[in-house]
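Each in structure tokens, the structures are laid out below.
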Structure 1
Amino acid sequence: MDALDAEIVITSDRTMMSDHHGKEFIGFMATGPSIFIPEFLWMYICCPKVKTDKYGRPIEAPYGLRKIEAALQDAGFKAYIIDPDYLRLYIDKAKILMIGHHDFFAFGPPSSEWWLLTGREPVNRRSFIRLMESEAVRKMKQKGVKIVVGGPAAWQWLWEPELVDKWGIDTIVDGEADEIVVDLASKLLNGEEVPRYIYVGAHEAPALDKIPIIKGASINGLVEIMRGCPRGCKFCSVTLRPLRYIPIERILKEIEVNKRFGIESVILHSEDVLLYGAKGIEVNEEALLKLHDEVAKNVRSMAWSHASLAAIVYAQRRYRLISKITDIIFSRLEQNYLGVEVGIETGSPRLAQIIMPAKAKPFKTEEWPDIVEEAFAIMHEHRIIPAATFILGFPGEEPDDVIKTIELLDRLKKYRSLIVPMLFVPMGVLKSEESGIVKMKLTPEHAEAMRKAFWHTVSWAEDIIANFYMKGFRYEPVKLLLKAFLWFAKRKMQEIEKELLPEFTGRELSIKT
């Protein structure tokens with residue numbers, strides 16, 4: 001087979017290098033272990049292979065890798081994203097191998113949750129280890145190829161120092177690398193010494209004019225519209241980044257790049273889409289309507305990556321903005337729902353005040369449960385389907401805090417949504433000094449919150465699959481497997497409720513690396 005003259009090869013494992021059948025939510029299955037079915041079928045459901053050209057360049061690739069590729073190509077380097085199955089073609093050509101990931105070792109949420117609860121390694125960790133121990137990567141290292149790792153999960157390498165040595169990792173880049181990657185590549189190619197660990201802090205984060213425009217299609221058309229978040233939640237690392245809004249003309253340029261490769265959908269990426277163009281946390285109606293109007297002229301379907309529940313309520317109360325935006329989407333695009341991720345985090349106003357005092361702004365923190373329910377009602381009415389999360393095991397959490405979360409889950413039963421519990425992982429300003437350990441003691445209240453979230457999710461998942469998700473004959477095999485999985489999961493949960501749940505509570509769950 002032919003290969004490119006590539007001095008820098010950029011890649012990731014299969015759980016990242018996949019379009020997840022065009023449905024981002026399905027990709028979250030890769031954060032758990034394969035349950036009830038063989039791992040190869042599990043991978044088929046959530047992480048099918050992507051199409052590539054004859055050189056192994058994927059038609060769609062993770063957005064973060066596309067940014068690195070663009071930065072290097074703009075600087076004149078022969079750098080290409082290559083599918084992991086084609087790395088063997090570049091053993092004798094590559095001088096640098098760059099690898100990015102959202103969750104290298106499954107220490108992030110929700111991977112760590114499934115690992116803690118099941119005692120089994122999630123498939124994303126297993127898949128990544130297979131990549132690093134593959135013949136292609138091993139031979140590259142033997143030939144002197146420099147290995148650079150980075151991305152949102154770069155911090156996880158600090159918890160696996162023996163693997164840094166075992167696999168010969170030369171440099172770990174933690175933070176936004178759009179700008180510094182060019183200098184790093186130059187030094188590595190020139191044989192200069194570089195630090196083993198590079199942290200890109202807020203003051204080194206690239207300005208807008210230093211963030212490159214992608215040159216190849218991103219997975220499922222993802223395009224970022226802003227970076228950073230002003231809410232300052234203590235458990236989140238995104239709040240450590242400076243806030244920058246991407247101009248609409250740059251957003252449209254990246255949409256055009258995706259369209260050239262046949263991707264006519266878009267996922268607008270931000271930690272809070274409804275704060276695009278905002279002044280602090282004040283929703284900017286004009287900026288949001290212009291953004292959605294311009295984007296709708298150029299795509300067939302649209303999704304949001306994330307939105308805050310407080311912004312949803314505020315935007316609708318003050319401007320009826322959710323009605324206006326969904327009217328644009330549903331009247332002009334080929335879709336009957338809008339997908340988004342949202343964070344409930346807790347149902348306890350007391351705990352919310354401690355860990356996320358600005359999450360409810362401009363409303364009062366003591367109103368948080370009411371704001372959550374109102375946001376869910378607004379989304380249900382406007383056919384916005386949220387994948388929501390809440391977190392158990394926060395520092396300072398008390399049993400009554402979890403009880404209030406359980407009460408909130410009861411209030412959300414009637415609203416179409418997927419709700420997934422997560423176990424606290426020390427990130428953001430709450431990053432643990434006891435590095436290398438994820439642990440918590442599971443209480444009866446935790447178990448009840450998980451149980452309620454499970455039944456809520458499987459009930460609404462059946463409705464979503466039947467009426468909204470994966471329309472068309474091509475999706476029927478995957479839909480059948482998903483329905484079979486839900487059937488098995490319900491049967492298993494019934495067994496757990498009868499026999500295992502009382503014994504399960506009180507355990508101390510831990511991952512020690």
Structure 2
Amino acid sequence: MNGAESLIRTLLAAGLDTCFTNPGTSEIHIVAALDRIPEMRCVLSLFEGVATGAADGYARMMEKPACTLLHLGPGLCNGLANLHNASRAQVPIVNLVGQHATYHQELETPLASDIEGIARPYSKWLRTSSAATDVGRDAAEAIVAARTPPGQISTLVIAADAAWSEGGSSAAPPRIPQPSMPDTKAIEQAAVMLRSRLRTAILLAGDALYGTGLAAAGRIAAATGAQLFAPYPVTRIERGAGLPPVERIAYVLEQGAEQFKEFRQMILAGAPAPIAYFAYPGKNSAFLPAECDVHTLAEANEDRTGALLSLAEALSVRGQQALAEQAPRPALSDGELSLGGIASTVGALLPENVIVVDESMTSGRGLMAATKGAPPHDWLGNTGGSIGIAMPLAVGAAVACPGRQVLCLTADGSGMYTPQALWTMAREGLNVTTVVFANRSYAVLKREFSYLGIGEPGERAAQMFDIGGPDIDWVQLGKSMGVPAARVTSLGEFAKALRDGFSAKGPTLIEIPL
């Protein structure tokens with residue numbers, strides 16, 4: 001067994017059976033091993049940022065890592081933006097990067113780079129395997145590191161001669177660490193706070209936003225009058241009719257401060273206290289009023305669901321009926337395209353169990369409100385602010401959940417960072433309906449400019465926010481990648497295209513000119 005085979009067999013033994021990849025020459029022996037070991041599904045992308053973003057989406061839905069396979073330092077660099085997002089999402093990824101053969105590295109070839117230096121900022125665990133005998137062991141340790149709560153990126157760099165040389169052996173499935181429970185004092189203090197009946201917010205993150213954790217939070221809220229919140233950079237939230245209502249924190253500083261102005265207590269279940277994305281001259285970055293008492297029920301690496309269950313027990317609300325979203329679904333309407341009408345159409349037609357991937361930026365601000373009463377669904381957001389994640393994230397979610405529809409909401413500016421994901425959707429036959437809000441501008445930057453109080457942008461600044469001239473034709477772009485695409489000019493046309501997308505067996509694209 002060579003090193004490459006020991007790598008793949010170790011991954012498979014530990015339950016990692018999906019690889020998002022864009023390989024090169026240094027990884028050819030790993031590719032050959034993948035060819036001989038068909039149990040590992042390989043999903044090719046044309047750009048490494050799609051591979052890393054897809055691994056993020058896969059991990060969010062499967063709660064286990066996929067692996068990536070990237071080519072040397074340049075390939076890793078191409079994937080870094082979405083590795084940044086994945087690191088902020090706190091999801092597990094085993095990031096595999098090829099390296100020149102050990103004896104070739106000293107020759108300073110054109111592709112030589114400091115791979116470990118490039119990987120280090122986003123890798124909680126990092127190692128280079130330089131011998132075939134080490135690869136299986138190193139892979140097992142990378143898996144353990146990636147799955148250490150709350151989830152993180154581990155990067156294993158593999159020298160080409162370690163991959164092709166004999167002497168490898170697969171490692172036994174490693175023991176996966178489980179999150180520890182918070183100290184009982186943290187649970188007791190949260191119970192005291194909730195019994196006080198002061199206006200209390202509970203900020204949830206990670207698995208506290210879906211499944212058992214969300215149900216426990218809903219029972220606590222129903223019994224105590226507390227209000228549930230999710231961070232604006234939400235990793236995954238389960239929402240819709242019949243589920244506990246969770247309000248997403250606003251992106252805009254003043255709107256966030258308005259959300260919390262009446263709260264006197266905040267309990268954190270795996271999330272940090274909310275702050276603004278950016279600093280602004282003369283403005284406070286905190287969303288909470290100074291008199292709000294903040295208490296940590298569970299840290300991000302602790303058992304958030306277990307903490308909420310214990311808190312429910314301490315409050316004697318184990319059998320309490322959870323809060324349930326009761327919002328009506330919006331009605332369908334025809335007429336001219338408008339942001340409100342588009343949001344209402346999505347809310348009216350969203351199928352049960354759909355996965356919504358949202359990077360619609362300024363155009364999609366009304367979507368969460370309009371979909372409160374839709375059937376239960378999952379919602380994934382951009383966690384790190386590095387744009388271009390929506391379509392790659394949708395690829396990963398669709399690969400993870402082949403029986404579920406995925407609705408990908410993106411903007412034309414952010415979509416152009418990773419449009420190659422459309423090709424992967426077509427190649428894999430993924431059930432993704434991509435909606436592109438084409439407003440021909442970086443509208444969020446226009447808003448940020450006006451927000452700074454420095455007047456209107458001049459001609460040169462305005463050109464930096466304008467992505468028209470030439471306008472991007474998303475219909476032609478989608479079709480060129482093998483994705484059926486249509487441009488809609490009315491709400492009625494959008495509703496039909498959305499229905500068609502949800503009923504299709506593969507990917508579709510809808511361009512909405514704004």
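Every read-out reported here was derived from the displayed coordinates using simple, explicitly stated rules and does not represent laboratory data. Fair warning: this is a prediction, and the values are worked out from it, not measured in the lab. Cβ atoms are built from the backbone, for glycine too; each structure is taken alone.
Where does the value 25.1 come from, among 1, 2, when mean projected area of the Cα convex hull in nm² is the thing being computed?
2
For which of 1, 2 does Cα Rg over 2.2 N^0.38 Å, for residues 182-349 alone, calculated from the coordinates, equal 1.11?
The structure behind it is 2.
If you rank structures 1, 2 by distance in nm of label points 7 Å out along Cα→Cβ at positions 62 and 166, which sits at the top with the largest value?
Once distance in nm of label points 7 Å out along Cα→Cβ at positions 62 and 166 is tallied for 1, 2, the winner is 2.
For which of the structures 1, 2 does the calculation of distance in nm of label points 7 Å out along Cα→Cβ at positions 110 and 198 return 3.5?
For distance in nm of label points 7 Å out along Cα→Cβ at positions 110 and 198, the value 3.5 is produced by structure 1.
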